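Peer 1: Have a look at these structures, which come just after this line.
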Structure I
Amino acid sequence: MGDPVADKESKLFKDELGISAVENLAQALQAVRPDFPAREFVAANLDGLGALEMKARITHISGVMQRFIPASYPDALAMVQAAILLDDDDGKPRLGGFAAWPLLDWVETQGLGHPEISLAALHRMTGRFTAEFAIRPYLEKHTELCLETLPVWATDPDPHVRRLVSEGTRPRLPWGRRLALFMADPAPVLELLEVLKDDPEEYVRRSVANNLNDIAKDHPDLAASVAAHWMKNATPDRQRLVKHGLRTLVKQGHTGALEALGYTTRPEVEVRFATGAKMVRLGEDLTLEATITSTGKKAQKLVVDFVVHYRKANGTLAPKIFKWKVLDLPPGGQAVLKKRQRMVSRSVRNLYPGKHAVGVLVAGRERASREFRLTRAKG
């Protein structure tokens, strides 16, 4: 194994579900039902909680809760709903953020035998913490019921509910179980996105874009075709949605996606590319400079990105593409682009010392590259 260069982000999501969150949850449940054994509930949860990662903590807390609430699912669901909907005296939610997630997880795991009342509960609860994860097993097991319900939710006055329609049906939702039925056939999802694409809330439109991006990973031509249709007479808001929804395909140089956004698909350019140094220490910036010169006879709208080929633990290189610039170049026009890329490890990526590479892409095609070495920081 290689030696990861340590400079991790210190804040961990799992810290949001520690003793404070468990105590808040216990107090909320006791506020709804005064005979709820809050002290015993907290003690049972803290047994082994510290060793668990984020998703395991959610499952652990949800499982412990099942032991302390009524055995009757409808009665327990009423208690859970009431707890998550509690407000403080100043009108703010009693359970904020991640502390509410175990309640949604409980509905996800315990309510599949009662789909109608469970979906109604998720509709009410999602305004306090997103039900995008909890609804996914219902989409799999009770597909017909969900597909009858979600079109109604897509016009709900609450933007949190409307976003749930889009985010909950994402085929490849991060942290969520993949929806194989929609990965195979996204047609039902696209019908919902058609309703939501011009939603007045950016919060919802961003979710629509992310859903389209998910669909593009399994059905690139279909996603590009839908995007081209949406771009006809598109408002600025919808244009931004489509651009974000096609981001993966644009980085890949997908012809249909480039055409939908009005980008040049076969650039005629000359590229000169340089890095500021051939050796970079951890924590320092890698400096990039690219000179793009048009060699064509027509104006070109060019998507320019850069790719870092990060060294993995086994010594191989893995590419990661980053956005850079969109250029409008006249015939013979030239643009000089400069960029700094901080070389630090993050929670999603360890950096390993040794050979790396960086390149510049035009319309998804790598046109020039340079190697550099990453070394440890001083001290």
Structure II
Amino acid sequence: MSVRLMAVGDIALRTKPEGRDPFEFVKETLGEADLVFGNLEVPLTSAREPVEEKAEPLRAPVERSSCLGAANFSVVNLANNHIGDYGPAGVLETIDSLERAGIGHVGVGRTVSEAVQETVRTVGGATVAFVGFYEYGAISPSDGVYIAGMDRQLVVHRIAELAKRYAFVVVSLHWGIENVSYPSPEQQSLARACIDAGASVLVGHHPHCLQGIEVRGGRVIFYSLGNFNFMCDGGAKKSCCDLSAIADITFRDDGTVAHDLIPVRIGDDYCPRPITDRDETAELRIHMERISAVLERGVETWWWFGEIGGTYLAGNLKAFGVRIRRYGFGHAIEMVRWLTGRFALKCYVGMIRRRLRRRA
């Protein structure tokens, strides 16, 4: 017997205007799957004041978990950079809301062991375990809330443990650079290590645009599934943030994984819609083949810095501008430190090398 999983990108549970069903156009598609998984990028909370000084703190009302349930979601990842925007209380409200709605969650918890604990779903006797980690998270307490950090040794060890106990293991990693099409060499190394440790599927989130797909040993890595129900009016190129896909995954009896993509486009109302136009579908597939080809030969460090440098610097400068205007001069000092930091310096070098290559 095979098990069909559909995995999607970042979810905000917002619409424009507010209050609509964010999944009204994809419910029928998601309803065809045995399991549905995505990254919930917002806390579900009644709190109104964020605790993080961010350019755009995110939240959704507690009752919006019902939208996930109505759209056939089985499990969501919470280990991400916005789950704590409204403090530990907001995280705990999110957990409670999801549990009341019967939706599993991974990546955060009330204890260390709960944060790295798998959530398991059984379909026709086949067990599928889900686990999630956040690149800049850490296993450290904050008033009774823990976030699963993406320590390489921890991640690989947990996957190896789960692979011994369950037929299939789905790993969510919240990582990478926003609005770029390629993972870093370090990401590719970790992703391959996860597959080698026993992961059946690795699903990446956070870049807000699609990245390539890599098949390894009959298993599959989606480096980023981009947005799904998310805001596309905040700074990234619209062609990047409003084009996405549902990963249509089949777990086979022999332990291997088949996959396909169901193209979707996110409207100005933040709602995803299946793409039915043949030309648009063909363009997306060609784009995915192109960016996936880079993964086959391996992502090279300086090439990567050249590719992502301009987008990374521009996006962060815009975010710093918002924070300086909103929160004060302290963020200007932080911006100067960032602009002269090691990562930014590598971006400058990579961009120079890229320009020289193009002139040669």
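The numbers here are math on the coordinates, done by the rules we state, and not lab data. Source: prediction; values computed, not measured. Cβ atoms are built from the backbone, for glycine too; each structure is taken alone.
Peer 1: Distance in nm of label points 7 Å out along Cα→Cβ at positions 185 and 313 was computed and gave 4.1; which structure, I, II, did it come from?
Peer 2: Traced to structure I.
Peer 1: Right, next: Cα extents along the principal axes in Å was computed and gave 56, 48, 43; which structure, I, II, did it come from?
Peer 2: II
Peer 1: Can you say which of I, II returns -1.34 when log10 I(q)/I(0) by the Debye sum over Cα atoms at q = 0.22 Å⁻¹, for residues 177-304 alone is computed?
Peer 2: II
Peer 1: Check the numbers for distance in nm of label points 7 Å out along Cα→Cβ at positions 49 and 281 across I, II and tell me which is largest.
Peer 2: II
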